[in-house]
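The following blocks contain the structures, represented as structure tokens.
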Structure P
Amino acid sequence: MRILLVEDDEALASEIARALRAENCAVDVARDGEDGLHLGDTERYDAAVLDLGLPKVDGLSVLAAWRKAGRDLPVLILTARDAWSEKVAGFKAGADDYLTKPFRIEEVVMRLRALVRRAAGHAAARITCGRLGYDTQLGHFDLDGLPLKLTAFEWRVLSALMLRREVVVDRGELIERVYEYDADNDSNSLEVIVARLRRKIGAEMIETVRGRGYRLTAGEGNPA
């Protein structure tokens, strides 16, 4: 998962970003509404965490602008405003979920996982593809019922493929899911990650669709 975090409280933003990265997520942090609006318009994210009381452009205006422009990424609002009228305004602007401060960081992680899963069309927390299982609540993969150990990059690619199993996922989209905004990467990095995943789950489960990208299958595809 790649998450956009728009939060002007530096300490809180660092704490949330650290927790998300510990769960294998890529995180881009914007400290004001103007930067958050720009990143949401120009980068691809699985979800956004959006504070309301932001400098330059307030959170509701950011969210309304995203929705007006057709940006459909799931948005979790974080705010100290707990009045019912504020929550109604947030949902009317296009929020998918709402969490008032103070909160537990673990709850932020769990809510984001649920938002991303539902946005991909999955109601159940556990997703399977052949021998491979994915517990979206805990973020854990298993193969033949045994825990699967993955690096953060491998987890990001495999989770993106798993949420869209049997569907071709564009190569460029996968690269955007792996790296943060200012990260350096070379043109062959995705191929290296896919090769490692094939060794761990079976080459036949990740099919290359030439000129397009990759597809996670139950095991009958052509890995060439």
Structure Q
Amino acid sequence: MKRIVLAGNAVTAEILARYLQADPRYQVIGLTVDDAYVEGGSRFDLPVIGLSRLAETFPAADCAIVMAMGYGMVNAHRRSMFERLKATGYGIETYLHPQAMIHTAHPIGEGSVILPGALVEPEVRIGADTMIWGNVTVAHHATVGDHAWIASGAVISGKAVIGDQCFIGVNATIVNAVTVGAATIVGGGALITRDLEPDTVHLARSAEKFRFGAQDYARHFGF
């Protein structure tokens, strides 16, 4: 059983802790955050250790790190923590949930997380420290870079390329052979049919209020 320290102490850490605690391969022993955030305490019954005290509390030889941070500043905070932990000698665990469907022969990048229901098809390449949330499809020959975040239900179609530090929102679709430049935000539900330049934002239009109320709509349209 591998001993794990989660890097993070917010919603993502809470979710990953529950998955890991139910996984017989792992034992979660604590969390680590930047020193400024230690006083906030833990959301659950695990010690929170500042990064400056991590080595003396949980030595690198005795545990591995699972990246459990969110996507703040277009994944820049996550990238910074990943790089600092590696620089101090910690191994970053690649966490593949047992119910993720992974069919690529290419190794998943160090420190990436793939959650239940995600489908990773043959010939896919996924970089380091990338989050693939539940029920995502990454189709054949697609590439996802380092430090990216692919939210629940997103579809990355065949031969698409997602750059480093991108955020792809819930139920967004990237069509075949499209390239999304680095550090780009694609909002929930967006349909991307052309290449996107780096460091750009692409949001789907929100659903507009219909002119009829729900009961009138049901009467008029037989809903």
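Since every read-out is calculated from the coordinates, none of them should be taken as a lab result. Computed from a predicted model, the values in this text were never measured in an experiment. Cβ atoms are built from the backbone, for glycine too; each structure is taken alone.
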Comparing distance in nm of label points 7 Å out along Cα→Cβ at positions 8 and 176 across structures P, Q, the largest value goes to Q
Highest-scoring structure on distance in nm of label points 7 Å out along Cα→Cβ at positions 88 and 128 (candidates P, Q) is P
One of P, Q was used to calculate Cα extents along the principal axes in Å, yielding 52, 33, 30; that structure is P
One of P, Q was used to calculate distance in nm of label points 7 Å out along Cα→Cβ at positions 72 and 168, yielding 2.0; that structure is P
From the coordinates of one of P, Q, relative contact order in percent (Cα under 8 Å, 6 or more apart) came out at 10; that one is structure Q
Working back from 22.4 (mean count of other Cβ atoms within 10 Å over residues 48-55, computed), options P, Q, answer is structure P
With helix-only ellipticity at 222 nm (-39500 (n - 2.57) for each DSSP H run of 4 or more, over all residues; to 500) computed for every candidate in P, Q, -12500 is reproduced by structure P
